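Novice: Please find the structures below.
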Structure 1
């Protein structure tokens, strides 16, 4: 099955837009660690291996493994096994709350204990088979348009029935712990330059401060302050490396009042001071799943 999946991914390159939300990844060389923001996604690896770090947790996944990201998370990732002869190949789907919610109407699912926002597991054969059938639809645009959403629902249903189903389930439940935390994550992501009090975030989530802190840490592996810091530093690196801004301006722009603190935390996060990154070529690609 993985052999057929590899063939289909290579043949589908450039046509994935025929199915809304379909994602393909073809990487032909190992990459250095790169920081990025992972959005709610299901990803299945057909060949190669990748490593993602979230807080203090490190996840490795390779051929036959799948990954679920259920909220926006600041991660650092790199491809470990990839070459022109045997590229790292992956296929995935955006995980949309509305689609998942419609499936949950038929399952009587209820909110449970908070779950991690990033999980990795071995893909069962029925899940791989459904992904293969989705990619086969790309050979017929008319079939893809009509049958694509039906196979997507099957894939989501297989995920919901898997050992990692809670991570997918909570995306579609408006009253789940994940949805409460996701509301705060979106606020921090959109207002990363602004200071906050944990009590204010807890009120936004509709939870007590202690429950909010516990749930946020379970989902993201980070405290709210650590989460905000990673978002700030990733944005600063984009400004320094991608846009060529000077280091001091980039630090102020993302919310730092002290250039020395900004430089210190930037070095701790990325392994080099911002001045060195600005002088470099900025070849690192964002971390995708």
Structure 2
């Protein structure tokens, strides 16, 4: 694997071996985003001067976008690139290693407690199953925005509270998000599944679920009435069969381990459908008492 000539990076590879995957902010991407941020700030300075010195007195939504939002976007872009400068991410079978300007943090998969995702749109999660139909991995596909980098991101939290934040400025950010979700799923899934099957109620931010169904704000949605779980405009939407409006709507970034949530919902719905088929079969085979 061709890695940059960085002392801390080379030491990590010498001690741990070559990683399964390596992510960084490439020079081309860094300077492209940097140039865009600077251009937006320069545009904002010139546009605001011309507007306030020579423009009309009216100020509406269009002016807000052109004179305020775009320059602030440039500033946010520069801040994002500054915070992620010198960042390297190495993925190993045992965990994730973050190197940033001489600081080294490790996140063993067995110690990862929460994964949070900023996702703008996902019609469903993606799955990998074994030969017996048991889920091996589950992950939400993520967006890689060209401009609005703040609309995407990934946060990994260890059990001791230490966090690592990763953004779409990294090359192949979508692949990194998939790696983190699939590898953390292998550690998180068995316990979550066992607790669910034992009848415990599991919390995922504002959402809760158990064998009876999903709960939100004191309301219960039985599994047989659940239509689908989707993400749109950064919101996790729970839809009820036969209803137009979402049954529940919550910020997807506020939902810890959404990949585990989607897998549990899929398993619960599958079990509910199997139970319904058995019930129909018993009724069909039962002699009429009338």
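Novice: For structures 1, 2, which has the highest computed value of relative contact order in percent (Cα under 8 Å, 6 or more apart)? Can you show the working numbers first?
Specialist: Numbers: 1: 20; 2: 15.
Of structures 1, 2, the maximum of relative contact order in percent (Cα under 8 Å, 6 or more apart) occurs in 1.
Novice: Also, I was wondering about something else. Output the label of whichever structure in 1, 2 has the greatest value of distance in nm of label points 7 Å out along Cα→Cβ at positions 64 and 216. Each step should come with its number before you reach the end.
Specialist: On the way: 1: 4.0; 2: 2.7.
Sorting by distance in nm of label points 7 Å out along Cα→Cβ at positions 64 and 216 in descending order puts 1 first.
Novice: Output the label of whichever structure in 1, 2 has the greatest value of distance in nm of label points 7 Å out along Cα→Cβ at positions 136 and 160.
Specialist: Largest calculated value belongs to 2.
Novice: On Cα Rg over 2.2 N^0.38 Å, which of the structures labelled 1, 2 is highest?
Specialist: Evaluating Cα Rg over 2.2 N^0.38 Å on every structure, the highest lands on 2.
Readers should treat all values here as calculations from the given coordinates under stated rules, not as data from a laboratory. Note that this is a predicted model, so its numbers are computed, not measured. Cβ atoms are built from the backbone, for glycine too; each structure is taken alone.
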